[in-house]
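So, here come the structures, one by one.
What follows draws every value from the coordinates through simple rules; no lab data is involved. What you see is a predicted model, and the numbers here were worked out from it, not measured in a lab. Cβ atoms are built from the backbone, for glycine too; each structure is taken alone.
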Structure P
């Protein structure tokens, strides 16, 4: 990842900028929203902490090496709404489509099925008009190259 940042640094004009957006280290949550309230929340299983940590470390290393200077940084909530657990399950399948670890993917399939069952039960309990939400924290950083 540091190599990619080095290459971006090389290609950026001196007055250019890089916007880095990546998920925070915390596991995303699966929530049920009903009438402006959260009635159910559970961390999404098979959270890929390692990839997120590598992204954080690469960015820190590029800044320490003075490739970039931070102009602004913030965190924000990234929310994906679905009207059913099945619709959200389709999103999660698509999101994890490029995982290359078959063992992790198999475990994720079992955990995802169990979470889907709990989510469907929570949706029924919440009643008509409930929405299921994939809630992830993301970090955004505006970086300027140092030349």
Structure Q
């Protein structure tokens, strides 16, 4: 039997407490500035929850504290800050991302991002509560009228 080799080096590891604190401090500064509202598309299908949003060029966002491992698919051009490191995105990128992180994304051009993870959630609210303790701060909670939900029940 052959071992499976992971050749994708695009990953975000669990972040140190000091790196998370830096993102939180940056986030507090950003909350004093005008906010950009982006629609969020949620999908619950086949035991997988995904959330997709398009970040306009020039916009910088911070994510909630992510407490489950997820996969991120990003299509666009920008910079991710996580764990005192930056990762450049240029085009289509699949990123495996560990639990215990809170990152920053700066969009250099319009960028679409999808985060997904396995879940037993039956509602978007349950899925959001599962992946972050910051659910109350999510755009999808503060601007619910912009959400699109696809829940198949499968």
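The table for this structure:
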| item | result |
| --- | --- |
| Identity of the structure behind 46 (criterion: relative contact order in percent (Cα under 8 Å, 6 or more apart), calculated), options P, Q | P |
| For semi-axes √(5λ) of the Cα gyration tensor in Å computed as 22, 21, 16, the structure of P, Q it came from | Q |
| For distance in nm of label points 7 Å out along Cα→Cβ at positions 81 and 137 computed as 2.3, the structure of P, Q it came from | P |
| For -4500 (helix-only ellipticity at 222 nm (-39500 (n - 2.57) for each DSSP H run of 4 or more, over all residues; to 500), calculated) the corresponding structure among P, Q | Q |
